[in-house]
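The following blocks contain the structures, represented as structure tokens.
Read the figures in this text as sums done on the coordinates, not as results from a lab. Everything quoted here is computed from the prediction, not taken from an experiment. Cβ atoms are built from the backbone, for glycine too; each structure is taken alone.
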Structure P
Amino acid sequence: MDIRVLRYYLTVCREGTMSRAAEVLHVTQPTLSRQIADLERELGAPLLERHSRSVVPTEKGLYLKRRAEEIVALADQTAADFATQDDIIEGDVFIGAGESDLFRILAAGMQVVREEHPQVHFYVRSGDSADAVEWLERGLVDFALLFSYPNIERYESIRLKQTDAWGILMPDDAPLAKKDTIGPADLEGQPLIVSSQAHANHAHDAWFGDSLDKLNIVAEYNLMFNGAMMVREGLGYVLGLDKIAPTGKGSGLAFRLLYPPMVAHIDFAWKRDTPLSNASEKFLEVMREKLA
């Protein structure tokens with residue numbers, strides 16, 4: 001069905017006669033009659049009851065009238081949108097991120113975008129910074145939340161003002177849970193579960209100092225959820241970031257910060273010189289405001 005012919009048909013229904021409709025449309029009456037007849041043949045049904053001085057829609061003609069109004073309105077709206085296509089914001093935004101309590105800032109940004117542009121959808125892939133960087137490089141994500149990433153200058157980025165603090169996750173009845181903070185000497189010989197990325201990057205070596213050679217690393221993780229499961233099963237203590245695994249009353253777990261303190265800097269990053277979709281640009285605009 002031709003949109004133009006549907007407009008003709010709606011005009012005939014509105015005007016009630018072929019002659020008046022032809023005048024409104026600036027076409028000849030024979031041309032208009034032929035277009036409506038062709039439409040009836042195409043649909044295989046009479047659309048108008050023709051009287052000596054008027055035409056009225058048949059039952060099927062009324063159905064077509066309703067649908068034609070919807071189709072024409074959608075076509076008009078689409079044309080209007082493309083006339084100002086910079087205002088069209090819809091599509092998918094992909095984010096790669098490690099586990100962090102500060103991810104809530106990104107979640108708040110997502111909600112701001114969704115409230116104004118409900119056709120934007122977000123997809124979050126979880127992993128450590130190494131995973132997120134790989135996804136960013138391969139174009140699988142638009143943005144990445146990176147933790148103490150050493151080569152951050154390779155990317156456009158905004159550093160969060162907040163930091164994440166490292167500490168020890170343990171059973172709440174463990175002897176170390178009685179301490180307010182945990183020092184390097186407290187971990188000598190203890191069964192320790194560490195972040196694979198941090199371990200590979202020797203991120204904690206300086207903090208452990210002389211105690212480094214006395215560590216008993218029994219397992220590694222890249223998601224804190226899995227690390228917490230190992231703690232619950234008695235495998236050891238997790239060296240991880242605060243506020244990720246549930247702790248406190250009823251959880252069976254406790255978390256104690258390291259002393260001297262050790263923190264992770266967090267960067268919201270995206271690739272240089274890579275065009276972003278309107279949806280991703282809008283999310284970046286919101287995040288710039290939130291992280292300013």
Structure Q
Amino acid sequence: MMVSALKKYFDLEDPELISIIDDLPLWSAPFGFKLMDIVQYKKNIHALDIGFGLGFPLLEIAMRLGPSSQVTGIDPWRQGHERVQQKLRLTRVNNVELVAGCAEAMPFSDHSFDLIFSNNGINNVQNLPASLQECHRVAKNGAQFVFNFNLERTFFEFYTIFRETLKDLGLQHYEQNIDAHIYSKRKPLAEMKSAVENAGFKIMKIYEDVFFYRFADGTAMLNYFPFVLSFMPAWKEIVPQDLLEEVFQHIENTMNQAAAGGKCITMQVPFATFDCLKIG
């Protein structure tokens with residue numbers, strides 16, 4: 001069966017598509033639940049959400065902090081802003097302000113925030129050291145900084161099959177593209193720890209956790225809408241356009257064979273949550 005996911009295209013500028021996407025918050029929910037457990041909820045504070053996406057956990061934390069606190073969200077995605085504004089209006093949450101911008105150059109004064117949080121967002125910035133330095137700049141002394149990100153072994157099972165496919169097809173020289181893709185989005189834990197400390201934060205604790213995606217077979221996994229939307233574009237860049245169908249057909253067949261006899265396809269998503277403090 002041809003991999004139909006390769007032929008699918010989703011336009012993130014399409015208002016109708018944006019109106020139905022809650023799959024992004026669904027992906028971010030396991031990260032967010034851990035983050036929300038670690039956040040220290042206090043009255044009369046100013047909090048910042050970096051990379052709020054479609055509003056989770058921005059709205060949830062704003063409601064938990066209550067009307068005495070102000071929560072600011074920053075994100076460059078215009079369509080996300082429009083969707084979250086609609087949610088704010090319909091839920092009548094009044095203590096949130098949305099700002100267009102990126103983490104590398106935030107339009108806020110020094111020492112502005114008592115709490116900074118980012119749910120699987122810091123790992124998606126263009127310049128990690130600059131973003132962390134900006135977080136340190138806008139944080140008040142004593143501010144809590146909580147963020148999380150998925151680790152290198154995310155979808156390890158899929159990438160193992162991808163690597164085996166390249167070897168089977170004599171395309172192993174493209175395997176370095178898999179390594180580059182993973183590193184671009186999922187920095188090693190030790191490297192992230194050093195980057196945070198170099199930015200001036202004290203790491204109070206690092207929590208490691210994992211959740212799983214399970215599918216009936218490879219066809220289901222490769223056509224799963226959140227993956228086609230968020231991951232497939234990067235996967236398609238690993239090999240040249242003229243090899244895509246052959247490579248992904250092989251991947252699909254391999255996973256379907258592995259799922260034969262009632263076994264399911266399991267994909268792990270390990271992640272880390274950092275609880276940090278700005279001191280001095």
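Given that distance in nm of label points 7 Å out along Cα→Cβ at positions 26 and 154, derived from a single structure, equals 1.7, which label among P, Q identifies that structure?
On the way: P: 6.0; Q: 1.7.
Label of the originating structure: Q.
With mean count of other Cβ atoms within 10 Å over residues 162-169 as the yardstick, tell me which of P, Q scores highest.
Numbers: P: 20.5; Q: 16.6.
Comparing P, Q by mean count of other Cβ atoms within 10 Å over residues 162-169, the maximum is at P.
Work out which structure the value 17.2 belongs to, where mean count of other Cβ atoms within 10 Å over residues 10-17 was derived from one of P, Q. Write out the running numbers ahead of the final one.
On the way: P: 17.2; Q: 10.6.
Label of the originating structure: P.
Ranked on distance in nm of label points 7 Å out along Cα→Cβ at positions 186 and 210, which label among P, Q comes first with the largest value?
Details: P: 1.9; Q: 1.1.
Largest calculated value belongs to P.
To which of P, Q does the computed value 6, 27, 32, 22, 11, 2, 0 (P(r) over Cα pairs in 10 Å bins from 0, in percent) belong? Write down the numbers at each step before the final one.
Values: P: 6, 21, 19, 13, 10, 9, 9, 7, 5, 1, 0; Q: 6, 27, 32, 22, 11, 2, 0.
It was calculated from structure Q.
Can you say which of P, Q returns 1.25 when Cα Rg over 2.2 N^0.38 Å, for residues 66-233 alone is computed?
Numbers: P: 1.50; Q: 1.25.
That value comes from structure Q.
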